[in-house]
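Undergrad: Below are structures written as structure tokens.
Every number in this text was worked out from the coordinates using simple rules, so none of it is lab data. Every value quoted in this text rests on a predicted model; they were computed, and no experiment measured them. Cβ atoms are built from the backbone, for glycine too; each structure is taken alone.
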Structure I
Amino acid sequence: MIDIQLKNTALIPQECIDFTASDSVGGSVVFIGTVRNNTKGKPVVRLEFEAYEPMAISEMKKIAEQAQVRWNCEKISIHHRTGSLDIGEIAVVIAVATPHRKAAFEACEYCIDTLKETVPIWKKEIFEDGEVWVAAHP
């Protein structure tokens with residue numbers, strides 16, 4: 001089962017955790033990505049995320065489907081924010097449930113790394129002295 005959401009409201013990690021809960025899994029891993037207060041030592045005021053929604057959702061679903069096959073994931077939940085986020089707010093939550101813990105860790109890492117590489121989500125970093133658009137991917 002897969003749960004993919006792109007939201008312009010606060011993300012609630014417990015929703016992803018609840019979705020992936022199952023008596024038949026032995027490992028569950030949750031990644032929560034938050035807005036930090038600096039980039040390369042430069043103070044950040046806030047971030048703004050934009051996405052090409054139809055393609056972003058499609059790409060996130062594809063990532064989850066690939067992880068399901070590769071790591072035998074029973075359930076995967078991926079939620080990503082759009083809009084303006086303050087320091088400390090949650091930008092992304094990924095929850096993965098698999099029969100064994102190692103697979104859960106590997107699948108979760110694959111999901112966030114691939115999301116950052118392939119999903120059309122962009123962020124604007126807002127500083128006290130200006131702003132810059134950067135890819136959400138490294």
Structure II
Amino acid sequence: MIGVFDHCNAQLGERLLRAKPNRGGTVDVAKLVSHLWEVYGDPEYWAIWEIIIGTRGDVQFHSRAVAHRLATMRTLIHPWVEGLGVPEAKLRAVADLMEFMLISIRGLRLERFVHQDPVYFRRNLKILVDLVGARLRQLAANA
């Protein structure tokens with residue numbers, strides 16, 4: 001089961017590399033959200049949550065699964081955030097914004113059980129791009 005996590009993490013790492021910040025520390029938020037949606041919006045990703053939810057009865061393995069997810073955040077997401085070149089004082093806010101973006105995308109993934117219309121997903125992903133982009137610009141302006 002951990003191998004399934006590792007497979008998904010490899011896909012996530014590849015997508016993050018494709019959407020890495022440019023030399024000036026700016027990021028194309030639309031491109032980033034698109035790459036993240038490729039991973040988290042893929043039906044294959046649902047296996048991750050089925051494993052995590054399914055292991056709740058096995059406290060030892062469940063804690064291992066949750067720890068693996070948190071380690072992924074530290075090894076994939078945090079270095080990406082640090083690549084933005086924001087001041088140390090802003091790193092936590094940017095990491096929180098990234099986490100919010102991932103939470104939103106994963107939540108939107110759940111909507112696939114109800115909605116099948118691609119327009120619905122494009123519209124909601126565009127809202128996310130707008131919100132995250134505005135917040136990143138705000139953080140950069142206050143640097």
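Undergrad: The value -10500 for helix-only ellipticity at 222 nm (-39500 (n - 2.57) for each DSSP H run of 4 or more, over all residues; to 500) was derived from one model only; which of I, II is it? Before the final figure, lay out each step's value.
TA: On the way: I: -10500; II: -24000.
So the calculation was done on I.
Undergrad: If you don't mind, another one. One of I, II was used to calculate mean projected area of the Cα convex hull in nm², for residues 72-111 alone, giving 2.8; which?
TA: Numbers: I: 3.2; II: 2.8.
Structure II accounts for this read-out.
Undergrad: If distance in nm of label points 7 Å out along Cα→Cβ at positions 16 and 56 is computed to be 1.4, which of I, II is the source? Could you put the intermediate results ahead of the total?
TA: Numbers: I: 1.4; II: 2.8.
Attributed to the structure labelled I.
Undergrad: Right, another one. One of I, II was used to calculate relative contact order in percent (Cα under 8 Å, 6 or more apart), giving 35; which?
TA: I
Undergrad: Taking mean count of other Cβ atoms within 10 Å over residues 104-111 as the criterion, which structure among I, II has the greatest value?
TA: On the way: I: 20.8; II: 15.9.
Across I, II, mean count of other Cβ atoms within 10 Å over residues 104-111 peaks for I.
Undergrad: Further question: Among I, II, considering only mean projected area of the Cα convex hull in nm², for residues 40-79 alone, which has the greatest calculated value? Before the final figure, lay out the partial values.
TA: Details: I: 4.6; II: 3.0.
Comparing I, II, the top value of mean projected area of the Cα convex hull in nm², for residues 40-79 alone belongs to I.
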